[in-house]
Structure 1
Amino acid sequence: MGEVITMATEKRGYTLSDRGTYIAFRKKTDLVVLFQGDKTLWNPYGIIAVNPKKHPHAKYGLAMKLVDFVTGPEGRSIIAGFKVNGEPLFFLYESTEKR
């Protein structure tokens, strides 16, 4: 992604980028953000425990504790509050999917 930002800078073009890469490259480019934070730019991250029937050696119970932590109030708060140079990297949206 960093190479794309560099290329867009050199060619005086436009690109899509994730926030983290843009923030990391901000001092190397004069590109400006034109559009951000909208649900149409949703770039989901996921956390999935492996199927214990297919992978019996996996520690499914521990994996589910991690899933519950990351998707629970404390984990979501940590993710929402994560910033680089004072700027949030993630926007959280409510999922309509149930596990």
Structure 2
Amino acid sequence: MRKPREVIGDRAYDSDPHRVKLSRRAIGTRLARRNTAHGSGLGIFRYVVEQTQALFHQFRRLRTRFDKRDDIHEAFMDIGCSMICWRRLHSSSGHF
């Protein structure tokens, strides 16, 4: 697994322990600060994550995790990714 260059997060992740742990691993942070005005611009990036989670939630098995084994859950995540991509490709081209 590759290490990210930077982590983006909302105010819930604004804490010194989070920042210190990431800094020790040489990972940059773009965490919204608590008690500051909204409008940091991080919402643009956050939207992508929330949209992706919403796409996964269309699959009941991924919305609520019933599988105890990680390998089975990851297999269904792969199937979900494949179906999402196929639907996007299918709807964007009129050839299918």
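Each of 1, 2 could give helix-only ellipticity at 222 nm (-39500 (n - 2.57) for each DSSP H run of 4 or more, over all residues; to 500), but the derived value -11000 comes from 1.
When distance in nm of label points 7 Å out along Cα→Cβ at positions 10 and 66 is calculated for each of 1, 2, the greatest value falls to 1.
With Kirkwood radius over Cα pairs in Å, for residues 18-57 alone derived from the coordinates and found to be 13.7, which of 1, 2 does the value describe? Answer by label: 1. Matching task: 48, 35, 25 is the computed value of Cα extents along the principal axes in Å. Pick the structure from 1, 2. The read-out was computed on structure 2.
Every number here is computed from the coordinates shown, using simple stated rules; none is lab data. This one's a predicted model, so the numbers in the text were calculated from it and none came from an experiment. Cβ atoms are built from the backbone, for glycine too; each structure is taken alone.
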